[in-house]
1. Work out which structure the value 46.4, 142 belongs to, where Rg and Dmax of the Cα atoms in Å was derived from one of 1, 2, 3.
2. Quick check for you: by relative contact order in percent (Cα under 8 Å, 6 or more apart), which of 1, 2, 3 is greatest?
3. For percent of Cα pairs over 11 Å apart, for residues 48-95 alone, which structure out of 1, 2, 3 has the highest calculated value?
4. Rank structures 1, 2, 3 by distance in nm of label points 7 Å out along Cα→Cβ at positions 56 and 128 and report only the one at the top, that is, the highest.
5. In terms of distance in nm of label points 7 Å out along Cα→Cβ at positions 104 and 136, which of structures 1, 2, 3 is highest?
Structure 1
Amino acid sequence: MTVSYPDPKDFTYAEVGATREPGHCPPGFRPLHVRTRLGEGEDVFRRASEAVLTWEMHRAMGVGIDATADRAAPGVDVTVTLAGMIKAPCRVVWTLEEPRRAGWAYGTLPGHPESGEESFVVDRTGDGTVWLTVNAFSRAAKWYAKAGGPATRGFQHAYARRCGTVLRNLCRQGGEPA
């Protein structure tokens with residue numbers, strides 16, 4: 001795992017890198033954990049890992065991605081654009097590239113509608129099953145995220161589930177997004 005945190009004062013939360021510990025949620029934040037089965041085998045693992053590490057999964061979901069590098073790496077700035085108008089600036093805080101696990105996490109920067117961190121990790125279990133796990137902790141930062149209340153939380157869960165659906169489809173023959 002590569003861990004090289006940029007200056008924590010740049011982020012909108014204190015526990016930069018906390019998504020490295022599955023199940024850890026800092027006080028005052030809401031946890032999110034969504035795990036999706038992608039398929040089986042080394043080819044699925046490699047395809048899924050590459051799609052996650054190169055922003056392909058996010059782009060296939062139809063969200064705008066403006067990144068300062070073609071591949072996730074600590075310190076890379078990423079702005080996610082939702083619905084063509086909501087801009088969510090983030091910075092990659094850690095990456096992971098191991099024989100059976102690959103992924104990264106980004107943390108929120110000023111201007112993001114939420115405050116917190118989200119990770120996207122592909123892993124291949126001992127039986128060969130390949131999974132995408134999205135872990136996050138967050139709290140509303142902008143007025144419209146606060147006003148959205150439970151709807152905002154529902155959107156976050158739907159987004160995480162959609163990540164899994166899109167990535168599973170990218171791993172199938174032809175790789176067309178859902």
Structure 2
Amino acid sequence: MSVQLLANILIGIALVAFLGYRQATWQYLDPTRIWRTPLVMAVVGVVVLTRTRSTITTTDVVFLAIEALVTIGVGLTMGSITRFRTAGTPDRKGRTIQSRTGALGAVLWIVLIAVRIGLDVLGGHLGAHLLTSTGTILLVLALNRAARALVIDGRIPRGDRRPSGMMVR
């Protein structure tokens with residue numbers, strides 16, 4: 001097992017565990033924060049990919065496109081199943097709206113992981129080796145989180161809003 005493969009596995013497990021936990025528990029919702037995670041993952045993913053010395057083949061592009069479509073679809077679904085509630089007391093930042101996707105969100109993470117592994121294995125056999133890059137993994141997760149954020153941003157219960165994006169009761 002190569003060091004890169006081991007690093008990819010560890011990073012993937014850590015990100016999935018972290019994001020899965022956050023999906024299953026009620027979290028205070030900050031409309032600007034839902035965009036921060038995909039942006040950071042995308043920037044880091046692009047930086048890592050620019051350091052990759054692999055040649056990009058047509059097979060890589062096809063498998064990346066398939067994976068992008070699947071991950072965006074899962075992200076859009078996660079955004080649409082997100083539930084909202086108003087907390088009894090605001091957090092220290094004054095936020096009162098909370099959100100989560102619950103058990104179905106966790107199932108969608110499992111589906112996303114299974115599809116990702118399947119595409120990696122099949123793509124590897126067909127010569128698509130860019131799929132296993134840490135940068136690609138981060139970009140795929142960034143796409144998922146951005147698709148989710150897009151839907152959630154449009155569904156957030158809105159009231160009178162402060163300039164900072166916080167809800168006013």
Structure 3
Amino acid sequence: MNAPRNAAAAAALLLALAGCGDSDVQEVRLWMAEVKAQARVAVPPLSEPKTFIPFAYGAKEAVDPFSPNKLLAELARAAKSSSGFKPDLERRKELLESYPLDTIKMVGTLQKAGVVYALLQIDRSVYQVRSGQHVGQNFGLITGVTEEAISIKEIVQDAGGDWVERMAKLELQDSKETK
């Protein structure tokens with residue numbers, strides 16, 4: 001009795017193994033081969049590389065731009081051509097020249113005998129100034145006073161050590177009470 005059961009089990013096992021055959025895999029392989037044959041890869045061809053033309057340096061005989069002699073000659077030429085423009089260091093300093101411009105506020109104007117004066121506030125003190133007076137630490141000369149602003153011409157040194165003029169302006173500051 002045991003033999004027919006073993007034979008039936010062996011037959012069932014053989015049928016199960018036969019079902020695991022290669023038939024489905026073969027269909028997939030055929031489909032992949034068809035798709036691969038139909039697919040066209042469109043890769044544009046690479047362009048030819050540009051030809052390199054070396055640069056011929058023709059300034060070997062020219063003066064070296066970093067030569068100390070050239071720098072000294074240029075500085076001497078600049079010293080001769082400079083106009084000698086510089087501030088009057090012998091002049092007695094005025095009171096408002098000891099304060100930087102960014103600490104000074106214009107708070108108003110007034111007119112006396114036809115001359116317009118600006119009112120400048122430094123800390124808690126108020127000063128009257130007019131055109132021709134000096135203000136600020138950069139030799140600032142007041143060139144004009146209007147109701148809206150003060151025009152100032154300062155004299156400062158540039159990076160090369162030369163004195164140059166620079167224009168500045170102090171504008172009227174609106175107070176909280178007037179708003």
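1. Traced to structure 3.
2. Top value of relative contact order in percent (Cα under 8 Å, 6 or more apart), among 1, 2, 3, belongs to structure 2.
3. Numbers: 1: 65; 2: 78; 3: 81.
Largest one: structure 3.
4. Structure 3 gives the largest value of distance in nm of label points 7 Å out along Cα→Cβ at positions 56 and 128 among 1, 2, 3.
5. Going through 1, 2, 3 one by one, distance in nm of label points 7 Å out along Cα→Cβ at positions 104 and 136 peaks for structure 2.
No lab work stands behind these numbers, since they all come straight from the coordinates. Note that the structure is predicted; figures quoted are calculated from it, not measured. Cβ atoms are built from the backbone, for glycine too; each structure is taken alone.
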